[in-house]
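Some structures are shown below for you to check.
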Structure P
Amino acid sequence: MMVTLSQAQFKTAQVNYHIETVFSETSIAFNTLYSMTSSYRYSSSIFERGKRSIANCKGFGNILIYDIDNDKDNILLLSTAIEMFKDISSLIVTTKSHNQQKNGLASERYRIMVPLDSSISIGVDDYSHYYLHVASVLGIEVNIDHACKDAARMYQPNHCQKVHYSQSEIVLSELKLRISFEEKKFLENSTREVFIADTLPVHSDSKIEYLRSILQTQSLLNLLKYEEKFVQGNRNNYLYSVGCYLIDNYLSKSEVRDTLIWMNSLKFSLNELELDRTVMRSLKI
């Protein structure tokens, strides 16, 4: 498979570390990527006019890069990482400070590179959160160097690197990772409302039957303050809260889903795809 990322114009031996260099968008076969990581600076980001900065970041390639420095308590041995990533397409290369004294400590230091099946479609402002989210999915968030979440991060080559490719042909889905990130982001930003309904019967069975009897009626809208709460900027949050309320009152998944779709259709409708990716996925219906 091919991966896209940015590569410095010159090999590191040809230019001083402190001299500004141009980073060009480059596509390279993943199984030959080690040739770049041994000789050129590189970045998973794509830059306007090749000038590396967050302001100039216009998007990303289809690869995520994580540094493991093992400078803290959460040690991840190189052999363990190789075992962890054997079941997905990945490349692990040792960095220049591997087993060298750094900050008074000699430890295994290496870089994990994970290709995706398409370019990362997250915006620049969300990238750092997305980067950490995927690290969490991969089980390495506590081990990585969090400074690398910077959207303009550049990586140094290592002429003496040790190279470890996994044998797996399974490539992670960018779409699935983005959807899981959007769901996590939605849940973190949601504030679940508490609906106080004094008019409902006290007995739980009667309450459930009453709710069922008013589904998709004006009575339900009045009960849940639809006109007041379902407004621009609060639609996702409101529908999520309604869904939680109905689920808590033992309505079936199909009843809850149909009710939310109906509510959404009445005014200021959310896009169907957005409704499914945020509210429905979060409610697991």
Structure Q
Amino acid sequence: MQFIKLSDCINYYQTYQLTKHKYQWRANHLKFFDVVPLSDLKKFHIKQYHIFRQSQGVSNATINREISFARAAINCVNNDNELQLYNAFCHSKFIENDVIPHFLTLGQYEALLKKCLEMGYHDLHDFIVLLTMTGCRPSEIYSLTWDNVYLDRHYFIVRNCWSKSKRTMFKYLNEAAMELLASRLANRAGDWVFMNTKTKKPMGSYHKIFNKVRSQLDFYCTFYELRHTYASWLVQGSISIYTVKELLGHRDIASTMRYAHLDYATYCNALKVIG
């Protein structure tokens, strides 16, 4: 097997390392580098890519994820095949905007659920509840099957092929999530918790009807911000940041620390020591 272009490494990475998530859109963008042999790739070419992607209105955060994908692909090839291909993507990272995660207030969350029911979107209502009460990513709920739900143990399993971290995760359930899943189980229509009844396959997306619901509200949110809401409410409830890390499934505490500032009570109480 020869690795002449970056795409050769990416194809290998997708085939032998990645599971369900192939990130093909990133691979498509990174074909930009195929005009240069892999052995000749330099930091200069990465800077050119950065300028090109910025001209398309893409943020540095997205560009960094694409560069990280390229770096991981070359590292995978080197490790698996005992090669020493030069990896120009190492130590390449562009400054990202300082973004504070947005989360919903309890009132906004309740208004969102109420609007779903008013518009007759009961499955979307349940989907939103489960995202907010478990902190899952949307893909982890779309792919959830009943054989991975253990209500008697108060958790369900996200298999490693569906988790972003490539680790099997146990998602623990509070009473709201338990009641919702018990209700859906009693009326299950197939193998998936959220199934398209017409195709008999897992639901592909709720984005179209979610956009309709959002248009009727005076605030904006995304499905992913429900994960932020989950983490933010836990921290505001004085749950240890290390416990939140494990519940979210983060590999390292650095990712979870973005929520640490929300623990107002702990920080304010600490200041009482000095007056």
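Bear in mind these aren't lab numbers, they're just calculated from the coordinates by the rules spelled out. The shown structure was predicted, so the numbers you read here are calculated from the model rather than taken from an experiment. Cβ atoms are built from the backbone, for glycine too; each structure is taken alone.
Which one of P, Q has Rg and Dmax of the Cα atoms in Å, as calculated from the coordinates, equal to 24.7, 79? For Rg and Dmax of the Cα atoms in Å, the value 24.7, 79 is produced by structure P.
Suppose you compute helix-only ellipticity at 222 nm (-39500 (n - 2.57) for each DSSP H run of 4 or more, over all residues; to 500) for every structure in P, Q: which one lands on -15000? Value -15000 for helix-only ellipticity at 222 nm (-39500 (n - 2.57) for each DSSP H run of 4 or more, over all residues; to 500) corresponds to Q out of P, Q. Given a computed value of 25, 15, 11 for semi-axes √(5λ) of the Cα gyration tensor in Å, for residues 57-136 alone, which structure among P, Q does it belong to? Attributed to the structure labelled P. Comparing distance in nm of label points 7 Å out along Cα→Cβ at positions 9 and 145 across structures P, Q, the highest value is found for Q.
Who wins on Cα Rg over 2.2 N^0.38 Å, for residues 153-232 alone among P, Q, i.e. which is largest? Sorting by Cα Rg over 2.2 N^0.38 Å, for residues 153-232 alone in descending order puts P first. Across the set P, Q, mean count of other Cβ atoms within 10 Å over residues 41-48 reaches its highest value in structure P.
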